[in-house]
1. Who wins on distance in nm of label points 7 Å out along Cα→Cβ at positions 32 and 112 among P, Q, i.e. which is largest?
2. Among the shown structures P, Q, from which was the value 19.7, 81 of Rg and Dmax of the Cα atoms in Å calculated?
3. Taking distance in nm of label points 7 Å out along Cα→Cβ at positions 88 and 120 for each of P, Q, which is largest?
4. Name the one structure among P, Q that relative contact order in percent (Cα under 8 Å, 6 or more apart) of 26 was derived from.
5. If helix-only ellipticity at 222 nm (-39500 (n - 2.57) for each DSSP H run of 4 or more, over all residues; to 500) computes to -10500, which of P, Q did it come from?
6. Given a computed value of 1.12 for Cα Rg over 2.2 N^0.38 Å, for residues 96-135 alone, which structure among P, Q does it belong to?
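A short reminder: the numbers here are calculations on the coordinates, not readings from a lab. Predicted model, so just to flag it, every value in this text is computed and none were measured. Cβ atoms are built from the backbone, for glycine too; each structure is taken alone.
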Structure P
Amino acid sequence: MQLQSPNRWPLVAWLALAFGSAHAADLHGLVVRVADGDTLTVRTAPATTQAIRLEGIDAPELKQPHGPASRASLAALALHREADLQCSKTDRYGRQVCRVLVGGVDVNAEQLRRGMAWHFTRYAHEQPAPRRVADAQAQDEARRAHRGLFAQPDPQPPWAYREARRASRAQGTP
């Protein structure tokens, strides 16, 4: 007598869907747009573009002091260049959250080293430990050297800027 094995296909399909997004995605493409100091668009196929949020950093908003400089820095590093992307998740806006490498340069870490962004500690727990430590050190190096936004006497982190704007709008102040 032969025992029949249960049909495992539904279980395998469910596991693939449930855990598929937990694995990092590797993408490659041409950077075609830089929105600000931590967001860009990559063309991954002839008619396909993907919005990318740089993992581990938070750059000044464009209306903040140093916002345009941060955007210009990211553009100088990546715009119109081929990029390799190591993506870990999709954010609430549908953007892939990625480590971006251009010509072997870790663009995320370079933005930190240049003082063009903060290490986004709110999400640091999602980073692998070596990367988290390296990003924190890159920011500390920029702060000690007074590079970029750290040349200002008291730079406001973008998360504080966004919170202040939300509070202001809630009170009816523009």
Structure Q
Amino acid sequence: MSSVENQVKAAMQAALEHLKAELKTLRTGRANAGMLDRVHVEVFGTHAPIKSLGSITVPEARQIVVTPFDPSNINAIAKAIEAANLGVHPIADGRVVRIPIPPPDENLRKQIAKQCREFGEKSKVAMREVRRKFNELVRKQKTDGTIPEDLMKKYEKHIQELTDKYCKDIDALCNEKEKEIMTV
């Protein structure tokens, strides 16, 4: 395999991994610690990710518990979760923040499924951008005379095959996540 093919694969895999991380943050009917990945808490004049301020556990299917490393941050953590607009209401309970996860209603599930499809579409756009970038690269190599035309055609064909494969992977991931979201 050539370095161009390896670079294409690496770029497309990175876009797929980004999609997986985005999908983890979507709310489903069950508690998921990944929901809090985007929450940043203002402590000591700076914004820090919630993961760096405490441990996050899921003791039961409908509850997340955040145990701050420094108990003085408990109110800041609760406020940040409330401000993140996740549709949950944290409860500062002594030394922990409890986050009950209510089952989403039909409208909310549809909104979250729509958001899932949008993430998938953005990932497909990223894949097509990778395809365009590397097709331009191999065409430039051909015009510079570093590779012959038949090799350029072979690279373009392989890049298209990789694009198709990764787009199918995106569809599969999004469909699976949508099923999970729509399950009551």
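1. When distance in nm of label points 7 Å out along Cα→Cβ at positions 32 and 112 is calculated for P, Q, structure P comes out on top.
2. Of the structures listed, the value fits P.
3. Largest calculated value belongs to Q.
4. It must be structure Q, since only it matches.
5. The value was obtained from structure P.
6. Value 1.12 for Cα Rg over 2.2 N^0.38 Å, for residues 96-135 alone corresponds to P out of P, Q.
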